[in-house]
Every structure is written in C-alpha cells, then in structure tokens.
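Listed after this line are the structures, all set down as structure tokens.
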Structure P
Amino acid sequence: MLTIGYIGNGKSTNRYHLPFVLQRENINVKTIYRRNPSHDTWQKHDHIYYTTDIEEILNDADIQLIVVATSHESHFPLTKLALDHGKNVLVEKPFMMTKQEAEEIFAYAKERNLIVQCYQNRRFDSDFLTAQKVIESGKLGELLEVEMHYDYFRPEVPESVKNYTFNLSYLYGHGTHTVDQVISYFGKPDQVHYDVRQLLGTGRMNDYFDLDFYYNQLKVSIKSSYFRLKERPSFVLYGKKGVFVKDTKDRQEEHLKLFYMPGKEGFGIDLPEHYGTLTYLDESGNYHEEKVVSEVGDYGRVYDAIYETIINGKEKLIKDEETLIQMEILEEGMKGCK
C-alpha cells in the first residue's frame, strides 16, 4: 500500500487527482492539508483527514508520498519542505518556475534518496494515445508533420488579467501539457521555433502560442489560443503515404467538469462520432479511408507508475531530463513577452 498526503485542496486535487487515485486499491489517501478551510468548496471524503496544520502531514510516518497541488510559485518551497521531512513528492505542472529551480530540486531529492516527479497526466490523454497507435501502425509511411491543437474560446480569461506575469501565462498553464507530450514521445528536439504572443497587447497576459519542434525532416507543431470560437483538430498527422485527423480532444476533462467521475460507465470514452479518420495508400497504391477506434485515456496511470517506482523500485515514468527540457522550453518561450 502506498499512503499519500496532499498539500492543496483546490480544483487540481479534487478534479484531476482524487477521482483517479480513489479508484486504486493499492493507494491510500490519508490526509489533505489546506491553509484556508473557509475556502473549501469541494465535497469532503469521510475517510480522508483534513488539516490546517502542515506539520501533521510532514511528520506523519505513514505518509510516503506528498502531492503538491498548489499555485506555481509555491512548488519549490513546498517540495523542498517535503523532502526535508523524508517524503517522496509528486508535483503538479508546471513543475517549477524555472529550470534552475527544477535542477536544484532534483539534486536535493537525489541527495536524500527520494523520488520527485512532475504530474504529467496528459501523457494519458485518449487522443494522444490514439495518435501514437496510428503512427506505430506504419500506415502513414514516414512521418513528416504533426499538428497538435489545444484551443478554447475563453476571451474573458485574458481580458480579466490586466498585468503580465510570466508564470501565469498561457504557455505555462497549458503549453506544459502539449510540450510534455512532444518530449515524451519524440524526445529532445534539434531546434525549436517560438511564436508566443500577447494578443491584447504588451503588459497583458500571454494568450497564444505556436511552437515548432524540429527532428531532422519531421516538424511537430503545438498551437493554442484562448480566442478560437471553433476549435482546430486535436491532432493532424501527415506521412508520406497518408494522413490522420482527430477532431476532438480526450473526454476525461469534459466528464470531470460535469462531475461524471471515473468508475462510471463510459467515463472518458470516445463515441464513434469522436473517432479520428485515417486516410492512406497501401503498398499496392490502393486508397483506404477508415475510422480509428480511440484508445482509452486514464490520468490515474501516472499514479500506477509512481506506485511502481516508490514501492517496487522501477524507473520513473516522467524522467528528470524530460522535465528539465520542458522547463527550458517554457522559459525560452516567454522571453519575448513583456
């Protein structure tokens, strides 16, 4: 059994962590620390102990893993504090504010023989897993270009932010999903081209990004905006022999926002109308067009992996070097904003 405590009791903990962790029989959530109980808006779980005394979670010998699910700027001090008390740590994304902070934390954990890892749950998005399946089928032929879109129409978000702060940027908040997907599957790019904008002007929030990652002949593009009334396809894959288009995103977040939780029938599962279309020429030059049944996503697989790392000594799912590459890309991308 892996026993866990959480620092933070907001949306991250209650929407993106607990619904999945509580489905795992080999993981026990013992304690949740939150600073302001008056801000509690989520339904409490009877079997979990809620505290306003952080020492209770830090000094509990039963707790092997602390999950830091707080605002970005608090990740470094809270992670360091947990390590000081002999706890392994899983940290929400973006992992730290800077690459330097990330390097310091990884070194600090290594000195203490403890595990620190970023919570990159989007590696287990259905659309991303389906795109991998299509690539690995070989039907596209040699892969030439990948387009990944993560769009919203939420103009009220950037319009409500009157001052620029790099860590509250769109790239830090949402690019961290897709940047990690690219690094996890394709590795470190040879080159990155950055187009990171403030569509409302200088001094306002970063609300748009378009990053191109180059791997020899392959280009992988991640694009995102708060001003897309009609979303672009989630994934488009171009190969020498075919193309795959997946219009819709993974549905786990959609269901979580409706409080339709893991364990319920059909949670996060694509319906036939959500399936992507694969069009290709076979070895004889014959034309094919077919629907591809979507893979099943599951954010909880991050917890399955960290369980294996802490309890059984297996290699970390999210490698330190992958997180460092991501932090470097996020920092570099924000340099043009003011």
Structure Q
Amino acid sequence: MGSMPGQTAQGANVFERWRRDSRRIERLIFILVALVPMCAAFVLFWIYPMLHGVWGSLTLWRGFNPDQPFVGLRQYQNLFRDPIFVKALSNTFYYALLYLPAGIVLSMCLALAIEATGALRGLFRMLYFMPVVTSTIATALIWRWLYQPSLGLFNQILALLGLPAMQFLQSTTQALPSIVVYALWKNLGFNMVLFMAGLSAIDQTYYDAARVDGANRWQVFWHITLPLLQPTMVFVIVTGIIGSLQVFGPVYVMSSGGGGSALPGGPANATMVVSVYQWLIAFRELELGYGSAMGVVLFIIILVVTLVQTRFLRTRWEY
C-alpha cells in the first residue's frame, strides 16, 4: 500500500523541523565554542587592561601599594610640565617623520624593482624579508657594534675612504637618525611584500591599454600604478605611523649605555621616546599611575592621527 498524502506531508514537516533544530544547535555550538571564548579573551586581555590603565592614570598607583588615592587629572598636568616627557614626545614625532616617508618610498621602489626581475622575484623577496623575521634584539646589538666610533665597521669604511669618523649613537644629533636607518633596514621587507601584493592585484589590461596609447613608464606609474596602489598605501601609512609612534625595541637596545649612562634614551635624552620613558617610569620607578597617563596620551594621539589619515586618504572610486 502507498503512503497517504497526509502522512507524506507530516513526514516532510517533521524533517523540516528537525533540520531547523539541527541548524539552531549548530549555531549554538559555534557561539559557545568560538565566539564566547573570543569575546571573553577580548574583554579580558584588551578592554579590561585599557579601562584599568585609564583608571590607574587618575590615581597615585605606585607599584604594589594597595593604597591608590584618586587624584583626577593631576598626572596629565604633570606630564606636560615634565621636560623629559615633552622631549620624548618630540623625539617620537621626529622618529616617525624620519622613518615613515623614507620607508614608504624605499619599499615601493624595491617592490617595483623586484617585480621587474621575473624569475628571481621569489629569491629577492626572501632575502629582503629575512630581517623582518629576525630577532630585534640580536640585529639591534649587531648594528650597535657597527655604529661603534672606534671599532665599528661603518667608521672603518669611512676611514678607508679618507672621511672623518662619526659618533653615531654617541652623538645627540646623529643617534636618533642612526636608529631610524636600522629600523628602515629591519622593516623594509614587510612593506615591500605588501606593495608587491598590491602590484600583483593590478589588472595587466590597464598597462596594455596604456602602452597602446603610447604612455611612457613615468605616465604608467603616475596614472595607473600609483592610483591603484592607494588601498595598499593607506594600509602601509596607517600601520607605519602606529608602529613608529610605538617604537620601543630598537631605541631600548641601541641607546642603552649611550653617553655613559646605563639607561636607554641617551645620550642626553636624544633618543628618548614616549614608550621607553613610559617603561622607565612604570617598571623602574614603579610610578604606574604616571606611566599609565603616558600610555593614555599616546593612545589618544595614535587614535586621532589614524582617524585623520583614514579620513583624508580613503577614496570612494576605483578603476
């Protein structure tokens, strides 16, 4: 005997209900397994430390002292009366001003040159990217030796060329630019790979059409390559300014001992940046409230600069 139409419809309804229930269960399992731990980790390791740091900047938080009296904005007022913090803030912007334009131009030119090499593209990409994945401490110590006034390789080369020796990290005017040169060498491969990815995403038909129209290389670069690299450019600029304003490792390693002082930031605070000064105050002097105030100020500066950059660099068009 065949099944009745009513039984067939009832079976279809049961199957549909079971499928909807199984989908709800799958979504619930996904939420419990993936989203809940992710949100919990975000709150625990990002939101809570940020809020705790903001609250700590409003108190006299000193080391492990449980007494943390509320002082309001006094820490922020003291910041801008602190000549070392003002110097560190100006050095931070000076570092970013030296590092970012040079890093963008060099990495873009390097990406264009490597893209033109053809079969050797992968080899050059690997060679230039190796410093990025190498330890900052190890490479910074090597470059610190290269910058030695008497035994360093750079001054040995200058002596062979008959040029006077330079003080590099021992000079108040040369120390920070010397660290910038190291940072450019260290991070050049990262931006280079980003620009190479942007170049590979450009449709070759634009270049073919430009050649048919008789455009030269400069016109092709200026009117096709550069506009189509703008999304990559925005990303490189935003991440570059964030990284340069937060610079810590190279300055800490290469400036320690500068000018006869065992503390980083020498000589005469010529390489003192905000992150290094924050570390000295918070973890050496245990003035955690004062250090938190520096972190909040730096966070606000980075946030404002990033928002301004994304607002003025973004475009609503594409080819």
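All of the numbers you see were taken from the coordinates with simple rules; none came from a lab. This structure is a prediction, so every number in the text was calculated from the model and none was measured. Cβ atoms are built from the backbone, for glycine too; each structure is taken alone.
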If Cα Rg over 2.2 N^0.38 Å computes to 1.02, which of P, Q did it come from?
P
Which entry (P, Q) yields the derived value -7500 for helix-only ellipticity at 222 nm (-39500 (n - 2.57) for each DSSP H run of 4 or more, over all residues; to 500):
P
Per relative contact order in percent (Cα under 8 Å, 6 or more apart), the highest-valued of structures P, Q
Q
Ranked by FRET efficiency 1/(1 + (r/R0)^6) of positions 52 and 156 (r between Cβ atoms, R0 = 30 Å, to 0.05), the structure on top of P, Q with the greatest value is P
Taking mean count of other Cβ atoms within 10 Å over residues 172-179 for each of P, Q, which is largest?
P
Consider the structures P, Q: one of them gives 0.65 for FRET efficiency 1/(1 + (r/R0)^6) of positions 148 and 284 (r between Cβ atoms, R0 = 35 Å, to 0.05) as calculated from the coordinates. Say which.
P
